[in-house]
Each structure stands twice: as structure tokens, then as C-alpha cells.
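Peer 1: What follows is a set of structures for review.
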Structure 1
Amino acid sequence: MTGIRIGVIGAGSIAWSATLIRDLSVTKNLWGSTVILMDKSRERLNLIYRFAKRYASEVKANLRFEKTLNRKEAIRDADFVINTAMAGGHQYYEKMRTISEKHGYYRGINSVEWNMVSDYHTIWGYYQLKLMMDVAKDIEDYSPDAWLLLLANPVFEGTTLLSRETKVKVIGLCHGHLGYQEMVEVLGLDLKNVEVESIGFNHVIWMTRFRYEGEDAYPLLDEWIEKKAEKYWRVWRRKQKNPFDIQMSPAAIDMYRWYGLFPIGDCVRGGTWKYHWNLRTKKRWFGPTGGPDSEIGWKIYLEMHKEWLSRAVEALHDEKTPLTKILPPKMSQESVVPIINSIANDEKGTYQVNIPNQGVISGIPDNVVVEVPAEIDGKGIHRIPVESLPKRIIKYVIYPRMMRMEWALEAFIQGGRDHLFDWLITDPRTKSTRQVEKVIDAILSIPENGEMAKHFS
């Protein structure tokens, strides 16, 4: 099948959109397609549009690119809509984080048990959830048969919200499950002979199956922990520069010992306040940077993001150096384009997706979105059996995280100040009701939160 239309909402996210364009350019089964790039920022939109045209030309990919500042134009008659947009951008959320910390809420009121991830905005993500709903409603109006691929965080809350409140065919996607590859590398195993299954909620997934050359490989992990972990950590603490280098951190091993399964990817960034109480605590568990979600690690990430954008602009102004030299024309490990190909061309594949549970993981309601492997082809999504999660993980990880999701969605749908108050009154950082009232007032009083303030009045 050729000639499909793909609308990209939030295409100005240069690092991600460049990967999408590269993957589309090397997927010949999708040549002949039209990609409509949409962003609110004219400058960023023009930048990625130039990149797309030039990269496809270098690869000689038969793709047509359009650009628009109008969301409805990107969605109209689309076969697939990709939403990667962040309402407000990083600066907006950093402003609320700063206000939170002034009132005693380290890393923001949004940081809670099993969701310490800095750009996974739930209770204060009113505009982000509203944007997700607006995109879905536009799909209902202008391309009701389209598939929505949701990459924008929070994937757990967002995909659950859209699957309940709209008729859109939505799939939530995240690459965090690939964290197992770092584990495999550290253990010295051949990746080709490894089989892994990781399930749970987005950013809270656990390795329920780990096999190497057909045999259970958990004993290999146990042996590494017993004999090599301490030596590995000594070197790691001296050399850690990338704050995301935490898959084999003391936090990950501690979670494994306590909960009975190994946490994968962004799950390691979560946990309880045991790992996150302050910067000293974070450094103990996540290394000298404190992990990606400390004040040190997150600053490094934002600087890396800014530097990448600067290099992208520089590369586009350099007409002599091929873009394919900077971004070689080979498939990434992102599943977006392969999933589009599977649906559009009826080529069955197995992918890690976020979809309503519907009985896949026992103990979780059907209308709650889970992250699991599933088969996808021209007929859509086909759920497949998975292993069970231990009772300890269900009770002490899954249920508390699910409660926070339901809390955030109820606050978004119903509004009212009580939802914010109740969210904070149970927080271990809260010392008084006055503290709660003051931080709510401060957050809702910033100019950017006028609409949000009315919603929570």
C-alpha cells in the first residue's frame, strides 16, 4: 500500500522528528506517502521541514512533505496521526517545579511515588491532557478512521484518557523497554540470543521473562550481582557522565531484590521516596549525577537537548556535508514506522505497546492501559498472553501507580481545587495544610495558568 497520509503533531521536536524522517526514508514500503509536519513554532517547523526535504532527497526516498501551523490541516484525511507535542514546553514546567520547591516540594508537586520522571506531567499537566483530547477530537471530526500514535508523555494517563473518553484508535508508544539491552551488554551476553518480556504500566515495567539461548537467564543476573556488581559500581561512579546511565544502578538492583523482578528502562527512574528524598539520596542510588531526574541530571539533559538543536541548525546551514553522514540512513529501534507499515501493508509484527488491558494482565481493570507486547497487522492490534506479575508488584507498585493515574484523570475531567488539595495532603513532603494551600495558590497564579486556575477553582 502506498499513498498514505501521516500527520505529525509537535513536529518541531527536532531530535525525535529527525529519527522519524530517517525511518520513513529507509522504509520503501511506505514510499509514496505524504507527511504533514505541524508545529506552533514557525521557526522549528521550517527547520524540520528543510531537514525532511533534504534528507529524503539524499536517500532518494519517494516521500512528500508538507508543513502547517494549523493542527486540523495536519489531521484532515490522515491515515495516521503521531502526537509528540508538549504543551508549554520544558520552560513552563520548570517554572512550576521552581515554585513547588520554594514551598517545600522537592522536584515539584508532580513528583510522586513511581513517577519521578521529570517530563511525565500528570496532576499539573492540565494543558498537556487537554491538548491530547483536542487532537483526538480533531481526529474524530476530520479523520475518524485514522490511527493515533501517542508518543507525548504522560503515555499512561494520556492513552487511558483517550481510550475511555473518545472513539479514536489510539496506541501509546515508548522506547523505555529497550533498557534491557544495556543490561544484556553489561552482563556480556549476545543480544541476538536474548528473549525478554517486560510488562506493567508505561515507565513502570518489569522483566517477567529473561531467557538466554533458550534457558532462564535470571541466574546470570543473580551471579553478576553477587560477584561483579560492586566492582562495576566503583568504576561507574567514577566515570558516569550520562545521567540516564542507571539501568544497572544500585537502585535497579535494590528494586529487583525487594519486588522480585528486574525493573526495565524508565521504571528505574521511579520507585518510592526511598530513592528520591533529596540530592544526596539520589546520588547514593543513581550515581554522581543523581540520575536524570535530579536537579543536576535534568539540567544536563536540558543542556544536551539545547546542544543537539544547535548542532542540527548548524548542520542544515552546512550544505556541503550530507545529512546522511550525520544521521546514517538505517532504521532506528523506534517502533512508530514499523507499526505504521504493519497496519498499512498488513505485515504482522510484534511490538511493545500501551493499550487497554482487557484481561491481558490479571489484577488490572480492563479499561486501564497497560504496556505489553502485542501483535499488529492490517486488522489492528491482537493481544497475546503474557506472564503474571508477582503479588508484591501488583500490591505495592501497580495499585499505587494506578491510583495516581485515576486521581490525575479525575482532576482533569472534573476540576475543582479539592483534587489538588487531596493530592498533596497525602504527600510525605507536606507539613501543614497552609503549605498545601500556598503552593496551590502560587502555581495557579502564574500568568500561563489562567485557564488551569479556572478549571481548579
Structure 2
Amino acid sequence: MSSWREQLAFAPLEIAERGEEIGERLRHAIELGVLEDGTQLPSESDLAGMMRVSTQTLRTALAELRHLGLVETRRGRGGGSFVKANNGDSLRVRTETLASYSLEDLRDLREYRAALTGSAAAAAAERSQQIPLGRLESLAGIVETAGQPADMMRADIRFHIELAAAARSVRLTRQELALQADVGPLIWSSAPGGGREAAQEHEAIVEAIRAGDADRARAHAEEHVRHDMNRLIDLRMSLDTASSSGAPPTANEIDSAVSSIKALTGKIQQTAVTSLQIVEDTVRALLDGAPSGRPGALDELYAAARRTLEEASPTLIGLGFFITDPSFFGQSGFAWFYKPSDRQAPQRVSQDLQYYDPSATAWWPPDGAKGIHSSYAYVDANGHNYIIDFSKRVTADDGRLIGVAGADILISHLQTVFAPLMASLPQGSCIVDQNGVVITTNSGSLVGGTLSPDVPRRRRIPLPNVTWSLYLGDAERTR
């Protein structure tokens, strides 16, 4: 039977054949103490099998860890790969590891963890008469009596794994193992200060399971996970802003930050509008005098979209034109570029239109819309990006719709550029879209959330030329 440490560090990856993910998993496990100094790793073939990757992919990851000085390989009898942990610089390790996650990564992990843990708790409650709960109950309170953060981490992780196992789902338990390997140690390496609160939340989950109350078990489990992750998100946000005295901002500081947010919003909006205008002008120039289209027109449209996107980066991640009438360009569909974060050059969008109706998407302007349309925040059809779009309908002289020009902005980019300014506002301040979805905030509990109409608000400030609003928080009401 593998130890809990090995189960965490060597859990199967969600996406196989990615050396950087293997290396990151093992590096975090070493730097955060899951794999201790001197631990011998399984053989390459065994470890590749445990993590469900090819041996060559694993070798690439281990080579990088050797380069970083985190693994050493010894030859001869008793040889193999061994962990070389540096336990003397935990603060640096904690900071660097947390900094490798974006706010969007942590928000997504929070919601995924909450859904997974909530489902496990609900399933366990539905089977409460058929499963032994003694072990789960005994693990619930250990986190309170643990003396060190490392012991708290171990107790909390083991509780969550046992909770997943209580659902009697092998797949769900494996998912929990993989998630705990990614983020479990990081939660406790950030030293929450004590285990009493976690123990109380664990015990509430167990009590609901014992009572067979699936809804209550799910609610307690989701709340527990979100509480932990929100604290981690707060810590991650603090890495992007200059340290402060912790004193409430003065009226002058708030007014200055608000003015800067308005100015920055205007620049972002203007970049999108200017880029859309270039795309529209290109379309109209290509169609001028050629109502049935002409050879090479589509290539010229692609070239203009690519060139403009490169100039508008990093504000825009995508730009292009969706052709609705094939008589103009010889085909319908996307003439669109996007710029992935891991590549320098823009890439063409490829979308299967058999299963995609653009007119039903958030970015499509309503029939008869004039001027610029701004979407609400949403996840794109490929499931890759959390974005906001600016778009504009382009029509021919006879009123026929030629297509729609669109510009994509990443929510994560907005979070990054607004973060220094949001740090100068009262805690709980946020910028929301027209549906109340939070675009950026200075409070972990609001990241990726929706501002409820019944939440007390001190002051709403409409932002120029967009459908967004800035809400100033009330520090006295923020948890």
C-alpha cells in the first residue's frame, strides 16, 4: 500500500503526455514537503505507469528537476532517483509556488474542488447506513490538535481523501487525490493560523453525512472548500500588489484610484473599438465595387485581423470577423485570430460550425443593434478562456448582414491590469459586468462570483463607455 504522500505526488495526471505538468506536480510535492528530502522515487517505468504518461515524457520531467537541483540520480547498487529538498527557504518556496497560479487558475480550482467535494459528501450521506463513518469521524478533528502546519496539511488532506472514498467511487477518489496533490499542500503552507475552524467545518460535514442529509452535507462541504480557497486567493492577490500598512484607504486615495480605473477602462475600450473599426473598414474596402466578392479577399481579411491583433496585444487576445453571407467571401464562418499565452504568433481560430450557432452566443449583437455591443463575462465555446467580447454588426448598403466583427479580452488580463488600482480601494470592492458577474476584485471571496442585489453597497460608479460598474466595498462588512 502506497503512503499518502506517494498517493498525492504520483496520482495520475488529468492530461497525459505533458512533461511540464509532471515536472510541476513533482516540484510542488518536493518544495512543499509532500516528498521529503532523501525519498527514493519509484523506477522510471513504475512512476510513468502510476502517473499514466510515457516513459520518455517522465524522463524529460525528471531531467528538469535534476537541473533545478531537486532530484539527484545515483548509480550502482542502491541507486535510483532521490529527492533533494531545500527545507531552509520555505517562505520563498511558498511564494514562488503560489505565484505560479493565476487568479483564474485558483478560481477554477475552487469551483472544481467545491463541486467534487460537495458531490462526494452528498453521495456519502445517501449511503450513510451502508458505510462505516468511524474513520472519517476520527480524521475530522485531527487538524485541530496538529501542532505544525505540515501536520495540519496532512490531516486535512487525509480527511478529504477519506471523504471521497466514502462516496464509493474510484474515479471520484482519484480526482480528489490529483486535486490534493495540486493544491492541498499549498493551502496549509500558507499557514491559516490554526486548525479549529477547519475541524469544525469537517465535523459539520460528518454530522450531515451521519444524518443522511445529502443537501446539507453538500452545502457544508462546498462552503468548507470555498473558505479555504478564498483565503488562498486573497494571499495570491497580495503577491501582485505592493505591501501596505493595512490602514483603510483615505478619501483622496480612493478618488485617485477611481479616476485611474476610469482612465484605464477607457483605454481598454478604445483599443477594442479601434481594432473593430479596422476590421470593418477592411471588409468594406474589400467589398467596394465587388458585391459578389473577389479572389484573395479572404486572405487580405485574415492578414488585417492578424496585424491588428498583434498591435492590440496584450489588451486583446482575439480579433476577427464572422462571415454570415458566403456570397461576399466565398464561404461562411470565422476569419479570426487569437493569441495563446504560450505562443508568440497569433493562431487562426478553428471551429466546427456544425455544433456552433454564433447567433446564440454571448458575443453576438442583437438584431438591429447599432454601434458596439459588449458581452457579459463567459467561458468560450472551446472551454479555454474566460472572456468578454466587444462586437459590431457590419451590413451592406442594402441592409444585408455581411457579418460581425469581434474583439476578445481575457478576464485574467483585466484582473492583472486592474489589480494595483483595486488594492487602493476598500476591501470587497469589485468591477462587475451588466449581469453582476465580477470581472475583477480585491477580495478572494468575490473572484469569479456574482454580486447579489441584496449585498450592501456603499457606492456604485458606472465606468465610461462600457457596461461595467465599479462598486466600492465596505471594509467593515467584509469577512
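All of the numbers you see were taken from the coordinates with simple rules; none came from a lab. Nothing here was measured: the structure is a model prediction, and the numbers come from that model. Cβ atoms are built from the backbone, for glycine too; each structure is taken alone.
Peer 1: With relative contact order in percent (Cα under 8 Å, 6 or more apart) coming out at 17, pick the structure among 1, 2 it was computed from.
Peer 2: Details: 1: 17; 2: 11.
Structure 1 accounts for this read-out.
Peer 1: Consider the structures 1, 2: one of them gives -13500 for helix-only ellipticity at 222 nm (-39500 (n - 2.57) for each DSSP H run of 4 or more, over all residues; to 500) as calculated from the coordinates. Say which.
Peer 2: Details: 1: -13500; 2: -16000.
The correct label is 1.
Peer 1: When Kirkwood radius over Cα pairs in Å is calculated, the result is 23.0; to which of the structures 1, 2 does this value belong?
Peer 2: Numbers: 1: 23.0; 2: 25.2.
Computing Kirkwood radius over Cα pairs in Å on every structure in 1, 2 gives 23.0 only for 1.
Peer 1: Sticking with this one: Looking just at FRET efficiency 1/(1 + (r/R0)^6) of positions 197 and 429 (r between Cβ atoms, R0 = 35 Å, to 0.05), which of the labels 1, 2 belongs to the structure with the highest value?
Peer 2: On the way: 1: 0.45; 2: 0.85.
Top value of FRET efficiency 1/(1 + (r/R0)^6) of positions 197 and 429 (r between Cβ atoms, R0 = 35 Å, to 0.05), among 1, 2, belongs to structure 2.
Peer 1: One of 1, 2 was used to compute distance in nm of label points 7 Å out along Cα→Cβ at positions 69 and 301, and the result was 3.0. Which label is that?
Peer 2: Working: 1: 3.0; 2: 5.6.
Computing distance in nm of label points 7 Å out along Cα→Cβ at positions 69 and 301 on every structure in 1, 2 gives 3.0 only for 1.
Peer 1: If you rank structures 1, 2 by mean count of other Cβ atoms within 10 Å over residues 77-84, which sits at the top with the largest value? All intermediate terms of the calculation are to be shown ahead of the outcome.
Peer 2: Values: 1: 23.0; 2: 13.2.
Across 1, 2, mean count of other Cβ atoms within 10 Å over residues 77-84 peaks for 1.
Peer 1: Suppose volume of the Cα convex hull per residue in Å³, for residues 13-276 alone works out to 168; of 1, 2, which structure was it derived from?
Peer 2: On the way: 1: 168; 2: 197.
Value 168 for volume of the Cα convex hull per residue in Å³, for residues 13-276 alone corresponds to 1 out of 1, 2.
Peer 1: Work out the source of 10, 35, 34, 15, 5, 1 here, i.e. which of 1, 2 gives that when P(r) over Cα pairs in 10 Å bins from 0, in percent, for residues 285-444 alone is computed.
Peer 2: Details: 1: 8, 18, 24, 29, 16, 4, 0; 2: 10, 35, 34, 15, 5, 1.
Checking each candidate, the match is 2.
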